[in-house]
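For reference, the structures are reproduced in the following blocks.
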Structure P
Amino acid sequence: MRLKGGFIKTGIDDELFLVIDQGGHASRVVVFDGHGTQLASAVRQVSMHQPQPDWVEQDADEIDLSIRQALTDVAEQLGTHCRHVRAAGLATQRSNVVCWDRETGTALSPAISWQDRRAQHWMQQFSAQRVHIRDLTGLLPSAHYGASKIHWCLDQLAEVKAAHNRGTLACGPLASFLLFRLLKTQPFVVDSVNASRTLLWDWRQRHWSADLLKMFGLTDKYLPQCVANHYSFGELGITNVSVPLTVCIGDQSAALFAGGKPEAGTAYINIGTGAFLQCITPPMKTENENPAQANLLRSIVWDDGDDGIHVLEATVNGAGSALLAEANELGISVEDAQSQYADWLATAENIPLYLNGISGLGSPFWLPQFSSRFIGPHANNAQPSEKMVAVLESIVFLLCLNLEEMHHAGVSLQRIVISGGLSVLDSLCQRLADISQLPVERSPQTEATAKGLAYLLANPEQAWVSANETSHFIAQNNVALNERYQHWHRALREAVDKVNAGQKAEP
C-alpha cells in the first residue's frame, strides 16, 4: 500500500527512524524502516555564499529553516505514521562553525563552512606546534577546522563581541547550533565527532583541551558540553509527535556505516563537495605511530560513551567544488555538466591534466594556497568537455595518491567501497579500480550519510545492504589512464616542491 508522498506501508507496528542530513547545498530528511528501506524523504536547498576569495559561508537561519521545512514535508508524507518514528538522528558537515546568543537563540555569525580559509594567515603561526596539535587532536593545524573560525568571529564580529561581554555567547560546530535550535530543551552540547574537528578537542580526554584553548586564545565558557555520539540529546517535534534524538554525528563519519559496521581492510570513499577516504584503524597511539602516517589524519568516527571507532583519514578538498568552479570558468551550466559527465568520460580523447587545488590542497600536502591549472600536451587545445573530464580524473588521481599514502602508512587494503553523488558515474569508479588495482564496490544508495545515520539509529542485527544490490568494478590494465596518472603525479610533486621552496625562501 502506497501512501501520500510515496510512503510505503510495511506494517502497522514497524519501527521507523528519521534522519536529518544537513549537507553543503541541501538539507535532507529521510525516514527508514529497521531493514534500511527508505520510506519517505524531503530535500530543501540551501544557498552557499563566497563573498571574498577563500570565504565560504551559509546563512545559519536558512539552514535551520530548511530542516524545519523538510521535516514538515516528511510529516505530511507519513501522516498518522509519525507515531511509529522511534528515534531521530542528525548529521552535519563536521568543521562548520556558528556563533549564537544562548538567551535568544539568535545567530550572530554565518555558518562558516569547512571549506572556508579566511583565517589561514592567523593559523600559520601555529605551524611549529604541528606535532603537539596532532598528538592531542589527530589533526594538523589548518584553517579548515573550527578553532580559527571561532577566533575570527570573536575578533571581527561586533555582535559576537557584545554577546561575549554579556556572557551569553555560544560558539560551536554547526551541529551544536542545530541541536539548540531544533530540540525543545535547547541543549548546549556537541558530540565527539563534531567536537573533534575544532582543533580544540583532546581525543584521550574526550573533552576540550585546556592546553589548546590557551594556545589559540580561546576559552570553554562559550563552548558546548562534550558528549558521546549516542546520547539523549532531547526531543524533536514532528507535527504533534515528540521523537527522541539519540544520535548526532558528522556527515563523513555517518557515511562510513552506510553498508553496516565498517570493516578493517576496506577503504571507504565518499565523494561530495570534497572527497574523503577513511580506513578503520586501532585507537590512536601516537607514541608508537608509523611515521608515514604523519601527513594523514587520525579521526574518531563513533563514540557510544564507552568505546570509540577510529580511522586514518585522507581528504581531497576539491571534488564537487572543483567541478563547480571549473564549470563556471568554462561557461558550462552545472545542470548541463551533471547530465553529460557519463558521456564525456566515455568519449573524451584529448584529455589534459588538472592540478586540483580548489579549497586548498589537502592530504598529504596540506597547502592552503595552491594554484589550480590545466597542464600537459592537450592543455591549450582541449574542448571544455575534455577539461571537465580532466577535473573528474584529478579527483580520482588525488584519491589514488592517498591510497598509496595509506599503503606506506602500513594499512593493508583489499577493497574500496565508494559512495556519494559522483559515485553514480561508472567510468569514474572503473578508473579508480584501474589505477588502485583494487576492486571497487558501490551501493545503489549513493546518499551514504543518511543511510549510515539510519543504521546507527536502528543498529540492526541483519545485513544492512544486500550483496546483490552492490555494483562491482574489477581492476583492468588501462595503459593510457595509468600513463596520465604517472605524468600527473610527477607534475603535482614538482609543483608542490616549488610552493614549499617558495615558502621557505620568504623572510
Structure Q
Amino acid sequence: MNMKFLAWLVLLAVLFLSSPVASPAPLPTDAQTISVASHQAGPTPFISFLSLVSHGPFSDIASIRFTITPKPGSFTRPISVIYSRSYLQSRGYLDPRTRNLILPVFGLYANYSNTVVVNYSFTRHKPQQQNIVVPTGSFSDPCGFNNRIAIQARTNSTTLSYDYMLLKNACGDFSPTILDTDGEIRWVGTAGLAYFASTMFQNAVYLGNGPNLYRMEFDGAVSVAATYPNGGTAHHNIDYGKVGMILDEDVPGQIESFNAEVDAQGNVLKVWSLAAIITDAMIAGGDDPSQFVYPAPTDWFHNNAVAYRRSDDSLVISSRENFVICIDYATGAIKWILGDPTKKWYQFPSLRQYALALAPNSLPPIGQHAVSFTADDKLLLFDDGRGSLFQTPPGDDRTYSAPRKYQLDLTTKVATEEWNYPNGQTLYSPFCSSVYEDSPLNYLVDYSIISNLGPIYMELLGLDASGAKIFDYRYLTSGCDDAWNAIPIHLENLQFTAP
C-alpha cells in the first residue's frame, strides 16, 4: 500500500476519534408555557371545562393528561385521562387558527375543591405539569347514592383490581351512574333519560331507550348513534359481543327473545331470534313449539343478559323464565342448556337433549341474571333463586340469592359449580342483580332488590382475589331502579387518541 495514502488514513482516524460527539440539542424551556385562563361548569358538577392559554405555537402541543387527586383517605386509583392532539382537534377543543384550547375534565367530585394535575407534552419543548383547583357545585341525586349505609367502608387495601363501577339504573334522568369504590358519585348520564340498558364501550357510555341508541361522551356531549324503527334497542342490558355490543331487543310479534350485535356507530352486525331458534329445534325434535314459545305480548322467554364465549365462538343467553342457553354464534344452533330440570322446558325431549347434567353438590341457576365468562373460561352468573312467573311448572324457589361459577365439560355434558358466594344465605334478591369478574377472582356483586330484610335495599360489594370483602354498601330502594346491573370499569388510564 502507498505509504503516503496510509499516513492520510491514520491522520483521519486520529482526528475522528479525538473529535467530541455531538449531543442532541437541549429542548428549549422558555418558549412554550400554558396557563389556565378560566374554567366553566359542565352539564353536571362532575364535568368542567378549563380554558387554557398557550404562550407559544399551538403546533407544539402533542398531548394533555389530567389526573384528579382522590380525596384524603381514599385508596382508589385516581381518574386519569390523556388526550392526543388529534382527538382535541377533532372535537373542536384545540383550534390553532383562533388559538382556543379547552380541556374537558370529568370524574370530579361534586361540591368539592378538586385538585387536578395537568401534564402537557410538547413536540419540541420539555413537558410541563401544573396543579389546578377546580371547585364544583352540589348534585341533587335522585337515586340516593349519597345516603349509603356502610356495612363495610372501603378498606385501605389496594388489592382490589378495580376502583370504579357503572350502575345501570333508571332512578332519575341521569342514567347511568358511575361510583368509585369509596361510594362517591363520579359521573352521571347526560342524555336526560332514565332507562336501564347501558354500558361503557370504546371510551363512551351507550344507552338504549325506545328506538334510539344514544352515545354519551364523558365530556357530556350526547348523540344518537342509531335508530331502529322496528323495535326498541334494549329492554334489559347492553352486553359485550364478539366485536361490538349486543342489545336485548323487542321486535314485532316477539318480546324479550331477540338479540342484535351492533358496532360503535350502531350498525347491525348480526341478529338472533330465540323464538325462531327454539321453535325450529322443537319441531326437529318432534315437539309442539306452541306449547312453549308464545307470540307477543306473552313474556315466555324474558331475555335479560348475553355473553360471547370466545373459546368456542358461541353466544350464551340468560332466559329468566327458563334456563341459560348456548347457541352457535354463526349458525344459531343450540349447543347446550343449563337450568332447573323441574321447570317446564325439561318436559320437552327436544330441549331436554341439550341439558347439561349437574355434578354432585352443584345447584342449577334459577331466574338468573348477568351471565359472563371469567378469565379462566368459567360461566359466571347471579342466581336469583326465583322460579318462573309464566311457564308452568315454574320450578324451584329458594330463600336466598348467590353468585355462582360453573366449570362446563361439554364432552361429558356436565356442569360443576366451582365457586359461589352465598353470603350466609341472608340476602334474597329475586329479580335483576349481577356479578362480574374484573381481574381474575376480583368480583363486583350487585343485589338489586333485597326483599327479605323488611325495607327494600340495593347492595354493592367488592371481593378481591383472596376472597376478602373490600367494601359493602347498602341503599334504600323501591325496586330495581337504583342499580339493576353493575359492572366494574376502569378510568385510571383512559386514552383518547382518535375521534
(request) Work out which structure the value 26, 18, 13 belongs to, where semi-axes √(5λ) of the Cα gyration tensor in Å, for residues 368-455 alone was derived from one of P, Q. (result) P
(request) Could you figure out which one of P, Q the value 34.1 for mean projected area of the Cα convex hull in nm² was computed from? (result) Q
(request) State the single structure among P, Q that was used to calculate log10 I(q)/I(0) by the Debye sum over Cα atoms at q = 0.14 Å⁻¹, for residues 80-279 alone, giving -0.97. (result) Q
(request) Tell me which of P, Q gives -10500 when you compute helix-only ellipticity at 222 nm (-39500 (n - 2.57) for each DSSP H run of 4 or more, over all residues; to 500). (result) P
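A short reminder: the numbers here are calculations on the coordinates, not readings from a lab. Quick caveat, the model's predicted, so the values are computed rather than measured.
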